[in-house]
1. Which of the displayed structures (I, II) returns the greatest value of FRET efficiency 1/(1 + (r/R0)^6) of positions 57 and 137 (r between Cβ atoms, R0 = 41 Å, to 0.05) on calculation?
2. Mean count of other Cβ atoms within 10 Å over residues 33-40 computed as 12.2: which structure among I, II?
3. Of the structures labelled I, II, which one yields 20.3, 75 when Rg and Dmax of the Cα atoms in Å is computed from its coordinates?
4. Taking relative contact order in percent (Cα under 8 Å, 6 or more apart) as the criterion, which structure among I, II has the greatest value?
5. Name the one structure among I, II that Cα Rg over 2.2 N^0.38 Å, for residues 25-120 alone of 1.57 was derived from.
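What follows is calculated from the coordinates using simple rules that are stated; it is not laboratory data. As the structure is a prediction and not an experimental result, all values here were calculated from the model. Cβ atoms are built from the backbone, for glycine too; each structure is taken alone.
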Structure I
Amino acid sequence: MRWLMWGGCYLACHLLLYVTTLRTVAAFSRENIIFRYHWVSAAIVGSVVTVAVANTRRWGDLAAAVAVLSLHGIYSMSFLELWSLAQGGYSVSILEEAGHVGPPESKRDVSILHQIGASKTQNRLNTLERLGLARGQGDSIVLTPFGRLVAGALLVIARILNLRQPA
């Protein structure tokens, strides 16, 4: 039980640090920094519980260590998903733009929505290229051999889970 208590306290401090301080730091508005923040935390927790279990060599401690690591995984995945949604997808940007209040005779310029979409698309393509999954080829983009491998693996997972394919 004390493993879960310490693990819960650690995760609460991790979240509190982000909420009170790190969310105002410009670097923490980037996806890769947020991911690293959680990856480093998971590595630290994993190392600590591995050393602790190796020292005690009790099955109960092993089960508690797995529970703490699982709790960290749930926390990090939830945090990253909520952070990503809060960063504003295209739909959120549209709603924000549509929500601006002005005189009835003023018309909102919807070209900003096209710019938002183009910017988000370009950012995603840049990420795919940086990861080595795709490369630009003229006006189109093609998967690299590694990209085809990853796409194939994701397709297998989608089929196993019986997910519908996009039209």
Structure II
Amino acid sequence: MPSTEATTGSGAGLQARLTAVTRLICTFAVALILLLPLPVLYEVIADQLDQPPTWVFETTGYAIIMIAFVASGYGLSTGHHFKVDLLARRFPWMAVPLAVLSGLLEAAFGLILLIAGSMQAYGALEQDMRSDTLLAVPLFWPMLAFPIGGLAILLQGIAHVLKLRSGD
């Protein structure tokens, strides 16, 4: 017969692993953040040489979108996001049920974003959709931001619920 401590520990362990996965996904965003100044620097230098590149604005825009979505799960794990806790402060006995509801809604939103984003990206791949610019970037690549971000939000929502259930 498993002890309560063992049961709680497994939930906490799973919660920690899910949070670790969202942080791992976020490392992709960190890599993009570190690389983002390079094309901008190239554009500044090329503009000074009267050879302005046509690709920098579009690709950095896609990178910024990818950063925002991919890092969203990590933002939820750290609490550095917009949240309203008016009810929880006013009625402290509602804090835990509201936090569970919040985690469930995060997970539901992440699942919706994962499914809808996957369908959108797959449709762009299947139809060979490209941007209406000189680069004609296959839109499948920037659209991957949606399902990846949805996965990170889903995992972190589940981690929040598990954290509350384990009593942390």
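1. The maximum falls on structure II.
2. II
3. Answer by label: II.
4. II
5. Considering all the candidates, the number was obtained from II.
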